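Alright, structures below, take your time with them.
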Structure I
Amino acid sequence: MNNFAVKTEGLTKVYKDFWRRKSTPALTNLNLNVERGEIFGLLGPNGSGKTTTIKLLLGLLFPTSGKSWLLGYPSSDLKIKNKIGFLPEESYLYKFLNAEEILDFYGKLFDIQRKERKCRIDRLIQDVGLEPYRKRPLSQYSKGMLRRIGLAQAIINDPELVILDEPTSGLDPIGSYEIKELILEFKRQGKTVVLCTHLLADVQNVCDRVAILDKGILQVIGSVRELLSQKDAIEFLVRNLSDDDIHAVESFIRNKNGDVLSVCHPSSTLEDIFINIIHNRK
């Protein structure tokens with residue numbers, strides 16, 4: 001068990017109706033292993049069982065059957081709670097406090113000493129880009145700013161395992177880019193990240209492996225590269241070919257009974273273009 005940050009065996013949750021009869025299967029026989037130090041993406045449409053899985057792992061729900069472990073301990077064990085950071089999809093924070101005060105409040109809950117707590121607060125506010133707004137009450141924060149302070153709150157205890165539910169929700173492209181860079185920094189620090197999101201570009205850019213759920217059933221799991229690669233096609237990326245050279249290459253491929261599917265210039269992503277434009281202006 002110690003080899004995995006998250007492990008489930010036959011994890012199942014069936015919700016009951018008003019008469020306590022089993023009616024709605026939300027998760028069925030989930031077998032999942034998340035290795036320590038990796039960024040793992042949990043994907044699926046609404047109602048696929050992602051949130052139920054997270055709640056079962058955190059001990060907020062009890063499974064109908066099956067077991068789960070976090071960092072080598074049963075997920076119900078209180079010993080591991082201070083080693084976990086969690087950012088829910090909707091953060092409910094005390095909006096009359098400012099960034100410093102809310103982080104100080106959560107730092108005290110983890111019994112972090114005052115000097116260390118102050119150092120962490122200063123570093124986290126800087127990391128999530130809220131330095132100019134650290135004294136502003138959270139009631140005056142935008143949704144994107146609330147996501148940033150929520151992420152800082154989730155890691156105030158320097159957790160080994162970080163569970164993030166829609167971490168870039170409400171952020172502009174620059175904010176999303178910075179949060180994804182911060183998630184990659186978690187990995188460099190040796191943390192394990194479980195990332196739930198509907199934004200597939202986020203998963204593709206940062207995750208090592210992904211699992212796709214649908215109707216409570218695990219459909220596929222694997223590395224991003226494996227899932228995205230087309231095994232029956234090969235792509236060449238070359239420069240400095242004339243039109244005649246290109247036609248000659250196409251003819252050679254056809255002579256070898258190959259099919260030329262497309263000949264085009266490589267493209268970037270709109271996010272990459274946006275980030276480059278903004279950064280170059282700075």
Structure II
Amino acid sequence: MFSPYYAWARRRGAADPRQHCALNVALYGPRGKRWALTERGSAMVEAQALGIGPSRLAWRGDALEIAIDEMTCPLPTRIRGTVRLYPGARTETRIALDAAGRHLWAPLAPCARVEVALDRPALRWSGAGYLDHNAGTVPLEADFTHWHWSRADVDGATGILYDVTRRDGSALSVALRADAAGQVAPMAAPPLAILPASGWRVARAPRSDAGHPATVLRTLEDTPFYARSLVAARLNGVAVQAMHESLSLDRFARPWVQMLLPFRMPRRKG
């Protein structure tokens with residue numbers, strides 16, 4: 001959905017999304033980070049199990065298996081190995097983010113376990129995981145100006161906060177608590193906690209209990225239109241470390257940003 005090639009194709013008329021597929025892999029560690037996001041055309045996309053170039057996603061029994069074989073960008077190094085995600089339970093929750101229902105969000109497996117086994121670089125670990133899904137029939141920038149999303153482990157469950165500002169000026173705030181049994185229920189949304197903007201001046205506004213300001217522990221991604229941050233906050237009385245994402249779609253739509261994106265997202269036609 002953030003492909004500059006897809007955006008350029010749409011400006012020329014109807015565009016086939018199958019020509020613009022990619023698997024995004026991001027690794028963060030004490031010695032730096034690795035980022036891979038290579039777009040591929042339909043000739044390199046396998047529909048039966050979602051194969052994208054040399055990488056492949058498929059359900060194997062009760063696990064979603066992601067076989068990764070990608071090159072990082074802009075400095076080329078290989079990321080190769082397997083990630084397996086075991087859902088605690090799958091949910092049927094579907095939420096329309098806009099009034100017309102053109103954009104849907106689904107927390108498919110908000111409580112999950114992941115096992116990571118990489119050959120390159122040589123890394124292995126396991127821990128808590130999360131799987132959700134976004135779908136839309138029109139570009140995001142057509143209906144939204146920006147949004148903030150975060151998730152955190154809260155007493156054995158997952159707290160999810162989603163704040164969307166629509167293009168017409170209206171807003172949607174979603175606060176959910178999901179447990180390992182697949183039960184999803186509304187959660188009291190704490191106040192917004194305005195944080196310092198990212199280096200690219202992307203606004204960051206997670207939520208945290210009143211009287212407990214949030215803090216940025218680490219900025220993981222800092223781009224002209226998107227920031228991903230590890231944030232310390234407090235949700236319903238529980239101290240948490242939350243993964244937080246900020247997205248400025250006004251910034252994303254600017255031509256100068258579109259011209260920069262290919263440096264982080266190369267394309268292979270196949």
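Throughout, read-outs are computed from the coordinates displayed, never taken from laboratory work. For clarity, every value in this text was computed on a predicted model and none was experimentally measured. Cβ atoms are built from the backbone, for glycine too; each structure is taken alone.
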State the single structure among I, II that was used to calculate distance in nm of label points 7 Å out along Cα→Cβ at positions 108 and 124, giving 1.5. I
At a computed 3.7 (distance in nm of label points 7 Å out along Cα→Cβ at positions 92 and 228), which of I, II: I
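Out of I, II, which structure matches 60 when percent of Cα pairs over 21 Å apart, for residues 44-211 alone is calculated?
Clearly, the read-out refers to II.
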Given a value of -10500 for helix-only ellipticity at 222 nm (-39500 (n - 2.57) for each DSSP H run of 4 or more, over all residues; to 500), calculated from one of I, II, which structure does it belong to? I
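With relative contact order in percent (Cα under 8 Å, 6 or more apart) derived from the coordinates and found to be 22, which of I, II does the value describe?
The structure behind it is I.
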Give the label, chosen from I, II, of the structure having the highest value of distance in nm of label points 7 Å out along Cα→Cβ at positions 36 and 244. I
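Hey, FRET efficiency 1/(1 + (r/R0)^6) of positions 116 and 260 (r between Cβ atoms, R0 = 25 Å, to 0.05) derived from one of I, II reads 0.00; which structure? Present the calculation step by step, with values, prior to reporting the outcome.
On the way: I: 0.00; II: 0.25.
Going through each structure in turn, the value belongs to I.
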Assuming -0.35, -0.75 is log10 I(q)/I(0) by the Debye sum over Cα atoms at q = 0.07, 0.11 Å⁻¹ as calculated from a single structure, say which of I, II it is. I
